[in-house]
Structure P
Amino acid sequence: MERKQYKNIYFVGAGGIGMAALVRYYLSKGCRVAGYDRTETYLTKELIAEGAEIVYDDSDDLIPDYCRDKESTLVVYTPAVPANHPGLTYFRDNGFDVMKRAQVLGLITHDSKALCFSGTHGKTTTSSMAAHILHCSPIGCNAFLGGILRNYDSNFLLSKTSPYSVIEADEFDRSFHWLNPYIAVVTATDPDHLDIYGTEEAYLESFAHFTELIQPGGALICHTGLKLKPRTNEGVKTYHYSRDEGDFHAANIRKGDGEITFDFISPNGIIKDVKLGVPVDINIENAIASMAVCSLIGIDSEVMKKAMASFLGAKRRFEFWMKEPGTNGHVVIDDYAHHPDELKASIRSVRDLYPGRKLTVIFQPHLYTRTRDFAPQFAEALSAADEVLLLDIYPAREQPIEGVSSELILKDIKCANKAVCKKEDLIKTIKNYNFDVLLTAGAGDICNYLPQICKTIKGEN
């Protein structure tokens, strides 16, 4: 794509986490960048401050004049935007080059050694860990991540000399099929996005095709026990990992005093006393996956060890918003968990950290189809909390489905204290709660309410 020397880049859905990394990439290349997003957020404000021109009205009249030259303008869109979006329609009808975000990533990384992290869940954290390790090493990397790294306050890392790109490979709409991995990681293949795939078999087939895209001389790193049947080409090595077994695994796991330490076991040797910067149980596996990749490309063991200890995590990935001192101090944690298995793991991690304390979960379901397909599983996961407050479904790209609401989940939740509330009533509602440990979860906009939530808990509202 750079060979075509586009001067102007227009993003339809500019404020998405993944899209924002591309916005920053093209700004760093000196391109004029404009775009549309549905809602003003902290991230869109940052992008505007960095030089992007973003509007929140979908009228094609607001497209800047410099982006109306099809010879010098590339249009990038996210599949989350409706196909009939007026701006997208304008560009298509007038013969512009229009590409998915994943297509653009595929082009950018075509000549690089792409380290691609895929899976139903875990890919943001594992890719972020790998990017941090590489950034801490002399090798460096270009990273296009699905979350904001707290170490850098960015989802984008740039290196003018590194041969490696770290990519979060998104299976939604089969977007990861545009990529050309050097090393691919598959963290999980639990069915998701069934509104797109229809069946678990089709979902697994999509991952199988992804493994076919790995470059000769590259590698596939799969979590043990997956239903996935890889179809790697000749010259691609396959490895397995998990917490307790596989080519890469952990041993001598120690937990205490708010810390998690383990020994990293790999075909290349043992790295003793790896300390997690974010001491959450699920991060043991996430660390193993990221360190496996870095081990295969020859990153020094001491660099990996120091990087894991200094890793602060991605925003909205088990992010602490409040952590008052003392055994009874209020705790507020926010997590992006939007799949039942993610939610279950997040709740389990909170229980591990704060045994014996009352846990309240405020959960915002994401998508009508996902709620319809997994309502019983969500209810089962949430039943591990002491009390649950459900927000209405965050629709994202979808239209309402008759009979599908948060009530589908609520009715099967086992804990006694459970309720549904509208998000506009959330702050008023939580004033009636006596919080101890609070977990907010979901992939919608619940995070926008966290400053007010924390103020309310502190008695400042």
Structure Q
Amino acid sequence: MPHDRTQPNRGLVFASLILSGIVWTLGSVSAEDWPQWRGPDRLGVWHEAGIIDRFPDSGLKVTWRTDVRAGYAGPAVADGRVFLLDWQEHSESRTLDGIERVIALDEQTGDVLWTHQWETSYRMLMVTYAIGPRATPTVDGDRVYVVGATGRLWCLDVESGTVIWQKNYVEQYGTNVPVWGVTSAPLVDGNRLITIVGGEPDALVVAFDKQTGEELWRAVEVVQEMGYGQPVIYDAGGVRQLIIWHTGALVSLDPTTGDMFWEEPWEVRSGLSVATPVRSGNYLLVSQFYHGSLMMRLDTDRPDATMLWKGSSRSELPDETDGLHALITTPIILDDYVYGVGSYGELRGLSARTGERLWMSSDMTVQNRWGTAFMVQHRDRFFVNNDEGDLMIVQLKPEGYVELDRTRLIEPTGVGGHTRANWTRTVNWSHPAYANQHIFQRNDQELIRVSLAASDY
């Protein structure tokens, strides 16, 4: 489908927007942090006013660049600090031994305030992806929680980096680290830190006391392996539901106790439960690389759900799949429509009611295996980062894909492929942070802070 570069409907931006149960009005939020995976509520929604409508011809203003090491983990921004995980292999290592670390930077200057690092080995990971941590830090008040690719969980003081408590998933819970590493970022809920531990046999999910690290509850039997999904909490059916998508099922738990509300079994091939479960109204969607998508309808009166539709394909090839086969990209639900990036980078629009494919576009990102784009909603549009390092402003409509503007944000430097020998392109597979009218993005060499404030152009 060709690009539609028509102007957005300006009247729409003054309407209230309802997404994933969150209601906001234009101008209601002047500035906000991005303290965890996909923003304040893990919804992938950016609320700030005063943001540019188009990119300047002269390019975006980079306010600072700071050298970093390798990794997929995105940054978190809170209370004037930026937190990031990275990795460096020992130069003499032949067994993928090296150092993981978390760094804290000054948000305004990019100066490093402190670092905390630890020795680890990536020898249990698939060698072609053994290039850094995956999980975005989670900031909660005076503490930051980080987890490395091999299952080391740290609770650190935000001002000094001092260790308050720590956990080792492998040593303490018998976790079998998946081949692409531990990716799930900790989720703070009240006094609880909810984590995907993958502990054998019945500690896939563990809630710790966020102050002390004491285990509060554990839940869900490990099936095959722990998977790569993120925990998220939605209000539905009159209660708060902790949604966990693992390799054997989509599960709803009581976040205070770990007790199960409901479960929908669904096989996930190769353990690839990656994309975050997304909800809008009564829709709850997950999508996987091989089998397509699963759509649940949430009950409005009680904590329960029924399957609305699911994919049946066992293929990954675009010409052999009709629905949405997402991998890294978390899909979007708007009204009665689903938008997402499929198995080879194809952007698709689907009916949320039936799963029927309505359109497909090859314009947003590269058409290659595991093509990726991270989509964050802002008003009636989306800021999108693709794996080639481009930043776009787009609209997603039932009629098709509308690209309003595009610019190069950062160079892709990551290696992603089955073997380094046959992979011919570099990628940027790190989710950015949108905070205080800026975007924060990293590759394997640098972290940059770039202004998106209209007043700067």
Structure R
Amino acid sequence: MSLTLYNTHSRRKEAFIPLDSERVTMYVCGPTVYNRVHIGNARPVVVFDTLYRVLQTLYPSVQYARNITDIDDKIMTAAAELGEDISVLSQRYAQAYFEDMAALNNLEPTMVPYATQHIPEMIDMIERLISKGHAYEAEGNVLFAVQSMDGYGSLSGRSLDDMLAGARVEVAAYKRYAGDFILWKPSSDSEPGWESPWGKGRPGWHIECSAMIEKHLGETIDIHGGGQDLIFPHHENEIAQSCCAHNGKPFANYWLHNAFINIEGEKMSKSLGNFRMVNELLDQYPGEVLRYVILSAHYRSEQQFSADLLDSAWRSLDTLYGFLRGQETSDAMLNPEGVGYRALLDDLNSPVAVSELYRLAKEMHAASGDAKARIKAELMGLAELMGLLQQDPEQWFTRARGSNDIGAEAIETLIEKRKQAKSDKDYAGADRVRQDLLDMGVVLEDSREGTIWRRS
């Protein structure tokens, strides 16, 4: 079974055929680093990390780039409010982003290009667009002339008139057409800027990705991904810039977009104040719980996010880790014919793959000998592909569920107290300890090897 992906551009599922079977290229839009990221920002990272893992099982080399936008008006505003240098602020939030994403078991991309490190490449691309008649200078700005490109709007499926009616466009007298967008803008003496043929200035948002992709991955790439909010204008404008700079050559052969995450049934928005920041969620839940939640829904479906869903996911992972407790270690082995792997090959059908983890865990629990070892190896192979079940099972159950939860050391002390009570034949006292722990959310499980515990 070959990999199939839903291509936003063609609006259908297609068999994935790379440009080079020895080297697959994928670019995913990363964050603008002016604040901590929210759970909606984490969804594309988890989705495309999973795709990255799947691609690595199929091809010898996968070049995966996820950028950092470290120059932007939002960054400038945040730095000014804090009285902080822009580079210091952007680096701090970039590092925080890396830490948050690592906590969700995401692999590091092959490369992480920063926008500010690619200014010469952006200037070069803008100069080419001007020379080809696709861009023009006006009052220190350089703009892309959208009417110069045949097929502009093919990704979003909108006409120029529709785009103008449905989008917020900057009204400026220097524009030849209202929908033309900024490639380069002037910077004042107090603003960050770089010297260019058009004076001191800084790049527009869209040109950054086009230039970085060209430098690191080539003129045409296999896969370009991101959240569905980027389809228009960002990805539409990337296509325009890159195709026109490369004489009509295709920019990306497959466009993938994940849907939104909704909070308690409503879209996350600043006006509603319902953002859920990843670092705040990580204070309450293991990163694997957040990853499990994201993978429990298909990436193209809107996802409903709530505390109940997180608590349920935690309990589900408890069940899976419970099956792994006390099992002999074994190497992970991916079954190419397994239901879970085949589901992931089918446009990343992660909900089916999650269900398969449960089926394999139950089958392993009921098996014995070589069969048990074989099933566990397949289970761990699939789990590794999804970035799940990557902790030691015993460690997993030591995580407190809240600020009032009893600590691991206190639990062990009470277990010893119960053990002594049983030794003294004080069975009523032993039962009281068990019940006290149960009341505190701690479940004891006795076996011939001793007593183990987990949080309920």
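What the table below lists for this structure:
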{"read-out": "Among P, Q, R, structure where P(r) over Cα pairs in 20 Å bins from 0, in percent as derived comes to 24, 58, 18, 0", "value": "P"}
{"read-out": "Parent structure of the calculated result -13500, given that helix-only ellipticity at 222 nm (-39500 (n - 2.57) for each DSSP H run of 4 or more, over all residues; to 500) is the read-out and P, Q, R the choices", "value": "R"}
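FYI, it's all coordinate maths here, none of it is from the lab. Quantities reported herein were computed from a predicted structural model and do not represent experimental measurements.
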